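Okay, got some structures for you below.
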Structure P
Amino acid sequence: MAGTKKIALNIINARLPGYSDLQQICIDRGRITQILPMSEMTPAQVLDVAGDWISLGGVDLQINGALGLAFPEIEAGDFPKLEGICEFLWRQGIDGFLPTLVTTSVKNFQRSLAVIAEFMQRHEPQQAKILGVHLEGPFLNYHKRGAHSAEYLLPLTIENIQRVIGDYTSIVKVITLAPELDTTGEAIAYLHSLGITISLSHSQATADEAQRAFDRGATMVTHAFNAMPGLHHREPGLLGAAIVHPGVWCGLIADGQHVCPTMLKILLQASGYEQKIFLVSDALAPLGLPDGTYPWDTRQITLKNGTAKLVDGTLAGTTLPLLVGVQNLVHWGICDVGSAIALATIAPRKAIHLPEFIDSNAAQLLRWRFDGTTRELTWRRLESILVTSG
């Protein structure tokens, strides 16, 4: 039987986020080798995308589960479920993601970290890749805990950090915490020394407290606006300090429920769009499942139209995929197409220092088409045309 071989190809007349003119993307042996202006055509087979947008797939730095599996509840026998999630997310246009472990017991943290660490040793084509883990808790402010379980919150100390992370420092990429809990400054400095990205949220921090955390190495804010004081003209708070700090990235949920479109636009304009903001899904375990009531730790959440709430009405999260946020921003007229795409594809890579385009696998490429009449933005993977029968 004939196999398949990867072809040499130039994708021409492509719009790319961050470029003002049409470009060509040079692909050789399945890897992206160059991005060149159309004036510098090189000999190769060509795919003319006629002005459509081309990007890598999305990177989701905050996702709590999918297809019914919550990442804090992963057990040793869940490899098939994890594989299913990775395949599902690939079909949703996601190249890589950080499974997010929300506040739970130390035992559950350790078990989930162990399973994910082992699973990360494998990676198959046409699967989103686990890039590491995001710990959202347990070092959160009780009064801004949101849907996090109060019984598992812990004081922010080096000893407790070591208990939670254990031997899995190498796979913990991001940790969300409330900086005001670090009264000595030692805990944040310790996490920074481990090379873990420190993100602030679920917090009542003042602007001064946030600034001290940034000085000690924090570089991110988790789900901006949510689980923190709002912007105020005399009390800018954590978010205000982040907006004016040149080295701090803010994650943003663009489902229209967590943050209203007007405030989305204010934050994006104030922060320079993909220069300091990246989109996250913050999707919960029912991602990919229909509306209904589902278990959530020891409680239940009700899912309706992609929004999940606890019984008392507390917003727990969403089940909309990451790239829906891109489509929303364009449809609402908040972003131009290139900026919106960059918020889910380029910006999250920059925020955790991943390579962006050159030498990436060409199978990751997405082709985006914008209908100016309906303001609808659609996408599809290009992988099917990047291989041919040999």
Structure Q
Amino acid sequence: MEKDPALRLRVFDLNCWAIRYLSKQRQERIRLIGDRLCQEGFDLVLLQEIWSERDYSDLKAKLGGCCPFSHYFRSGVIGSGLCVFSKFPILDTLLYQYSLNGYPYMLQHGDWFCGKSVGLVVVRIAEITFNIYVTHLHAEYSREKDAYLPHRVVQAWELAQFICHTAKAADVVLLGGDLNMHPGDVGVRLLRGWTGLHDAFTEAKHFEGCEDGCTLIPNNCFTVKSELQPFPLGIRIDYILYKAVSSFTVKCEELRTTTGTVPGMDIPYSDHEAVMAMLCIQRRGRAAGATIGTAMPALVEVLSEARTEVCMGLLAARQQRYSSGRMAVLAMLLLLLQAVGVLGVLGGLVAGKPFPTLSFSLLAFLALAILLLAAGLHLFHSIEVKMLQGTKEQMEMAMRGLQEQPLHRH
């Protein structure tokens, strides 16, 4: 029986670093990104860090001829920064915002305000249903002392769960985005192991671009060179991952990355390098059945490793909750002592003693400010504890499930 002709899909993924008022040469770079996309005519474009709706509107107008269908995902205080452009009609969309995303008081990092999420668009091409996911996980600001690792592991777990629960009706699953994790990190191994997604870089028949597929490189003038000192070639944190769900096969024929500056110019498109893949999708002829879970011990191991990271984050969150709660109690006691002191002073007024109004007011204001701050922190860390505890229990349940059943379907 003759096979159906193969469908070839060209995919573009880029963290655009388009933060209003902060990102250098933002508008010029958005224009250059739009020009590149128009020239090459990609079928799917997955973008992160498009924080300005004006930038999205400009790209939408420019790409109207080659990718007339698009969606901008809105979440958080300033938005998710995620958007998708497609040559084919978008049938449905869905957004999931991660339950943990850093700390609101870490203003210098700002991830908490960005509403880190995963967006889903459903596209049907040549009678094949595609679930296209785009995401951006919490940044890693220190490799040695990564305070956000538990949050990023939780995000990777929620991303994997979201894909598994929403992709059941799809023929092909495609994920693109800035995962802010190296290929060997526990979060990437957890995501790939749980979902069965393939890495376009490792699967590509032909690769062209930065060595080792790196997407954050020292040669880029916008990268922080000190952060890349342990990695002279750079790091690979942007991915295109994929898998076939039903009776199809998906192969990566070609993968490319940009390599620094825009051709003919002295600036790059972003502080990240773009990832471009050519995927070949073909009908298998029959649906794939369940297979023996030969990778199950490895999956149990990575789940155990991820659970350990979550437990460490849970311990730290409990300590922070206790500290903020103790601070709130002390501030409350200070206010009570002041109230008692005011009563004593009022009694002294009868005897003609002066009333130190300014001192009492300043002390009361300080105690009240500390109380409100500590109460807010206690509430935040209480929520963090609940989310980490819930994820820990989910992982334990998943590990038990894997150990009890001999078959596992990806």
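Just so you know, all these numbers are worked out from the coordinates, no wet-lab data involved. Bear in mind the structure is a predicted one, so any value in this text is a computation, not a measurement. Cβ atoms are built from the backbone, for glycine too; each structure is taken alone.
Upon calculation of helix-only ellipticity at 222 nm (-39500 (n - 2.57) for each DSSP H run of 4 or more, over all residues; to 500) from the atomic coordinates, which of the structures P, Q produces -7000? It would help to have the intermediate numbers written out before the result.
Values: P: -7000; Q: -13500.
Going through each structure in turn, the value belongs to P.
Say we calculate relative contact order in percent (Cα under 8 Å, 6 or more apart) for every structure; which of P, Q gives the highest result? Intermediate results must be reported in sequence, preceding the final value.
On the way: P: 19; Q: 15.
Answer by largest value of relative contact order in percent (Cα under 8 Å, 6 or more apart): P.
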Item to complete: Figure out for me which of the structures P, Q the number 0.25 belongs to, where FRET efficiency 1/(1 + (r/R0)^6) of positions 18 and 234 (r between Cβ atoms, R0 = 30 Å, to 0.05) was derived from the coordinates.
Response: P
Discussion item. To test your reading of the models, identify which of P, Q gives 4.0 for distance in nm of label points 7 Å out along Cα→Cβ at positions 34 and 258 when calculated.
Written reply: P
Discussion item. With mean count of other Cβ atoms within 10 Å over residues 154-161 as the yardstick, tell me which of P, Q scores highest.
Written reply: Q
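For the read-out volume of the Cα convex hull per residue in Å³, a value of 171 was computed from one structure; give its label from P, Q. Provide the component values of the computation, followed by the final result.
Working: P: 148; Q: 171.
Derived from the structure labelled Q.
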Discussion item. Suppose FRET efficiency 1/(1 + (r/R0)^6) of positions 10 and 250 (r between Cβ atoms, R0 = 35 Å, to 0.05) works out to 0.45; of P, Q, which structure was it derived from?
Written reply: P
